[in-house]
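Undergrad: In what follows, structures are represented as structure tokens.
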Structure I
Amino acid sequence: MRILAVINGDYGRRHIDNVQAHAPDNWQVEVWEAPAVFPLVIDYPEDFLPESLPPTDLILSFAEHRGVAELLPDIAAMTGATAVLAAVDNEAWLPRGLARQLRGWLADMNVTCVTPKPLCSLTEHDYGLTRRQRQSYDDPHIAEFARLFGQPKLRVEVDEKAGVIASAGVERDAVCGCARFVAEKLAGVALDDAVEQAGLLHHHYPCLASMGIDSDFADTLMHVSGNVLRDEVAAHIKPHLQARYITPGKRSE
């Protein structure tokens, strides 16, 4: 699979560094660094694009400016891409209205576009839009990417006798590498503390999703992302936790 990552800052650099470090050998991953500054209205997209870009199957947009989203149809046309993944980890970088327009523009070009919010809500068949809404898609290139990068999916081994996590690894990492970081540090953590510790490790990585309140979630996207990882850890350890019962004392006369 031929991938072109579009970045223009540290957020995107972290994501593509993780993808390049852990991508299969048969993925060809190229990077184009887009401009960091755009006018309010882009009249001539060609003024902000290079003369050429490599042939591509899947475009990954990890940009930190809404202007980049307006270039993506032209980038798809230049590269022959049939699929686009545009991350929404900050509404300032890709507002919901522009994300909706982008999906429409690319659909008119027969290009599949997904805009997962947050990015770590992406699976092989759907992605998050709001707290209660997920959007399905059908594209082999995005699904192949999401097989390894997207909504965290862990492998967890439990030592029930000791009451700790024996080992943890990733089947699907967060695109930024956060899930791998958390998994590597969970070994030896008490089962009772594992979910809380996963949340702390997620923040310490740190997650780079927005810390502003997002109206689609009534929460920050950083917290939404952290809860995705916490829920994954909780699902693995829940069968191994012993139920605790509290017997109330006798009421005094």
Structure II
Amino acid sequence: MKLSVVIITFNEEKNIERCLLSVQDLADEVLVVDSFSKDKTLAICEKYQARVIQNPFEGHIQQKNFAMNQAAYDWILSLDADEALSEELAAAIKQVKSAEKPEVNLYEMNRLTNYCGAWVKHCGWYPDTKIRFVNRKFAKWGGVNPHDKLEGIKKEKIEFLKGDILHYSYYTKEDHLKQIEYFSKIAAGELVKQGKNVGHFTIYLKMAAQFFKSFVLKKGFLDGKTGWQISKLSAFATYRKYSLLRTLNETR
């Protein structure tokens, strides 16, 4: 098996080196599709001899499907720039690579998120299972922007691999708030396209439900202060998304 590791980037100088280092002994090709970064992202990719293609960003799903189609090989491992492979997961992927013929065309694994220096085991953030290692003939990126997901084109058997994708999400609370604003605008725009709207009371109901889900049902309280902060900001993200939806509908 020949493997292309595919990564999309935009201003990822803080993260990309860690991602590239984690796949060095695994990839037969590293392909980075960049949407015209203005920082040192490209210089770091060049240092590790990644193949770089520049492509305008039209959405997470569109960019990742474009990237997957540009890869040299059919077997794809897709990572975000702020992700890296644990040693256990890298070993599991190597084992699949060494097989005479893989048993399935889609492989999934858990993703473990680091939030402001703490690993999050609850709040609905773990195990956060993702399909990321596939034969591209049998898979495509779908979902609703900004929440993309790699899935089978038809109903496919999926095998689970041990180990984690290590996700270095936010370094500060301010990073999280910026991402909430960015994702909320995208999500609200997608909901408008679907003809959705929501009332004021429903917004607050959804916000409260999200906090209860994250902190109580998903046991965020077991993550202590980190769980409390994530649950509060998850509720705020719900509020921002639906508030922006109302605003967009009112200004149409």
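Every read-out reported here was derived from the displayed coordinates using simple, explicitly stated rules and does not represent laboratory data. The shown structure was predicted, so the numbers you read here are calculated from the model rather than taken from an experiment. Cβ atoms are built from the backbone, for glycine too; each structure is taken alone.
Undergrad: When P(r) over Cα pairs in 5 Å bins from 0, in percent is calculated, the result is 1, 6, 12, 16, 18, 16, 14, 10, 5, 2, 0, 0; to which of the structures I, II does this value belong?
TA: Of the structures listed, the value fits II.
Undergrad: Here is a follow-up. For relative contact order in percent (Cα under 8 Å, 6 or more apart), find whichever of I, II sits highest and give me its label. Could you put the intermediate results ahead of the total?
TA: Numbers: I: 14; II: 18.
Looking at the calculated values, the largest one is II.
Undergrad: Here is a follow-up. Here distance in nm of label points 7 Å out along Cα→Cβ at positions 16 and 40 has been calculated and equals 1.2, so which of I, II was it run on? Walk me through the numbers on the way to the answer.
TA: Values: I: 3.0; II: 1.2.
Label of the source structure: II.
Undergrad: For structures I, II, which has the highest computed value of mean count of other Cβ atoms within 10 Å over residues 80-87?
TA: I
Undergrad: When distance in nm of label points 7 Å out along Cα→Cβ at positions 120 and 144 is calculated, the result is 2.1; to which of the structures I, II does this value belong?
TA: Working: I: 2.6; II: 2.1.
Structure of origin is II.
Undergrad: Separate question: Upon calculation of semi-axes √(5λ) of the Cα gyration tensor in Å, for residues 168-239 alone from the atomic coordinates, which of the structures I, II produces 21, 13, 10? Write out the running numbers ahead of the final one.
TA: Numbers: I: 21, 13, 10; II: 23, 17, 8.
Source structure for this number: I.
Undergrad: Have a look at I, II and say which one yields -12500 for helix-only ellipticity at 222 nm (-39500 (n - 2.57) for each DSSP H run of 4 or more, over all residues; to 500), as calculated. Mind dumping the intermediate values first?
TA: On the way: I: -10500; II: -12500.
Traced to structure II.
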